[in-house]
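Listed below are the structures to be examined.
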Structure 1
Amino acid sequence: MGIFEKFKLGFKKSATTFTSGLKDIITKKEIDDKTLSRVEDYLIYSDVGVEASADIKEIIAQEKIDPKKNIMEEVNIILKNYIISLMKPLENKNFFNNKEKLNTILISGVNGVGKTTTIGKMGKILKSNGKKVMFSASDTFRAAAIEQLENWANKIDVPIVKSAQGSDPASVAYKAVEQAIQNNFNYVLIDTAGRLQNKKNLMEEYRKIANVTKKIDQNAPHEVILILDATSGQNVINQVEEFNKIIPITGLIMTKLDGTAKGGILIALAKKYKLPIIAVGLGEKEDDLQIFSAEKFADAFIQTN
């Protein structure tokens, strides 16, 4: 299966719901003000976000679509072009090919978004690109999290630095970065506990992990990637807001896009925060983490068949 086919299949639920809803609204040969307002309301309802929905409404109004043309096709073209222009600057396709001596990557997110699984999939991509990768099991609050990351490390054959459940997570991260530098690794991926963004003590522990890596490398962490669950809808907006206050986020990965009709939330995030989008999760298989492409996202989200 090609990359576009994976995007298309992964976004099938979102695309089917989204396009069928638009067709129900755009039934006339011309788009009048009333229809425009209904389109805007529908976009907001579809988690595209207030700001992006207002943009799209304005663009459609200014286009003055020829009623002799297929109105739905013209609207789809407008939507695709808007998504590409918004999200193309947010691509970071070089993330998995960085040539720096060591990239310390801090992986964050709330419980249940798929952080540990995503780290495993990221590690597989990096290793396939010829990079030396190490995992740091800094979610020491749950024995299951350590075991899960260790299983991934064994599966893709990369080393892991871990400690017993209840150990200081920052000390595990420190040891991992130290060993990665000594052994000329390209990437160390640091797993963190599922931080509820409204739990101050947990967020401070998260900050400590980032700070301790700076004692070895003042530029660490080189990336702070927030993992988000697409099925959470508008809740992800608050998660980005709160995590960004603790340590500035440098990139996003959206998981579980194959299991939701709320794929439009990625558009809302792009408009509001303009953060790089590293990859998207389109399934449960090892190779279902796909490097983000604005064109493929737009084509998959606005499916016409």
Structure 2
Amino acid sequence: MRVVFIKGKQRELIRKEKEQRGLCWREFAQQLQIKEGNLKAYFYEQTLIPERLFDKFSLRKEFKKFILEKKEENWGRIKGGRISPGKIKKINLPKESKKLAEFYGIMLGDGNLNKTKGYKIGTYMIRIVGDSRKDRDYLINFVKPLIESLFSIKTKIGKFKNENAMFVEAHSINLVKFLESKGFKPGNKIKNKLEIPDWIRQNPSFLRSCLRGLYDTDGSIYRLTNQNSHQINFCNKNQYLLNDVRDSLIKLRINPSKISKEKDLYITKRSELKRFLKVVGFHNPKHLNKVKMLK
């Protein structure tokens, strides 16, 4: 059976239980004997929590009053007294292009692919998260239309409660499978050692677009303290991706710094800054507004 809570209460239950136990997501999932991805899918209320899992919560008595109903495991697939295979959304599967390469770069930066299996109700989705104060324009007016035009799929804009974070997400098993076929693995990007795939690396136009997506999400521009000079920074803890970005910049005749503190890459020389803006550039308004400083 699956438990249907008043909207928001399933998330509140999981958050309070996690805080009460004083555990990180991985440890909490291990205690519940489920995958971390499944736990987060329940937390974000993407799927209904199983009754057998709810029974493991110490706060179950407190939250029973918020239960609206209970549904059979296959509630979404029962039709005419038998289990139907359900409908799988048809989407456009685009050819390799500059737009697809830029989207891939955005995913490498701030994106995540969720693929939850093992239950009759699975979760197949992509989500791109940004700062609700600084990235709102970019997510709503660039990322959302980009996804919809590439894949002919509806997307959703959402905001995390009590956090300065918002997201664009799309649900589709075909979209997840397509991205996997292009080299993007679900789950933790650092553990999966995600890199810029060969289909992008081997095409200079695709490479420029992919780097733009990466710098729009994980890049920053700022003026150096007490100096009349600026830097463009790329920050990411995935060493494989960092090396890829550095090698790609050099391939495009842009000379960055060596990797610093195992997470930072800088472009500082004025001539290199200008070449970066000419060859790669930005689409994120928060960066474009700062580009004026470099002119």
Winner on relative contact order in percent (Cα under 8 Å, 6 or more apart) once structures 1, 2 are ranked, highest first: 1
Structure from which 0.00 was derived, FRET efficiency 1/(1 + (r/R0)^6) of positions 23 and 183 (r between Cβ atoms, R0 = 30 Å, to 0.05), options 1, 2: 1
Cα Rg over 2.2 N^0.38 Å, for residues 215-270 alone from the coordinates reads 1.29; which among 1, 2: 1
Which entry (1, 2) yields the derived value 17.8, 58 for Rg and Dmax of the Cα atoms in Å, for residues 63-102 alone: 1
Which of 1, 2 yields 2.9 [distance in nm of label points 7 Å out along Cα→Cβ at positions 71 and 191, calculated]: 2
FRET efficiency 1/(1 + (r/R0)^6) of positions 175 and 255 (r between Cβ atoms, R0 = 25 Å, to 0.05) derived as 0.35 - corresponding label from 1, 2: 1
Test item: helix-only ellipticity at 222 nm (-39500 (n - 2.57) for each DSSP H run of 4 or more, over all residues; to 500) calculated as -15500, pick one of 1, 2: 1
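FYI, it's all coordinate maths here, none of it is from the lab. Quick caveat: nothing in here was measured; it's all calculated off a predicted structure. Cβ atoms are built from the backbone, for glycine too; each structure is taken alone.
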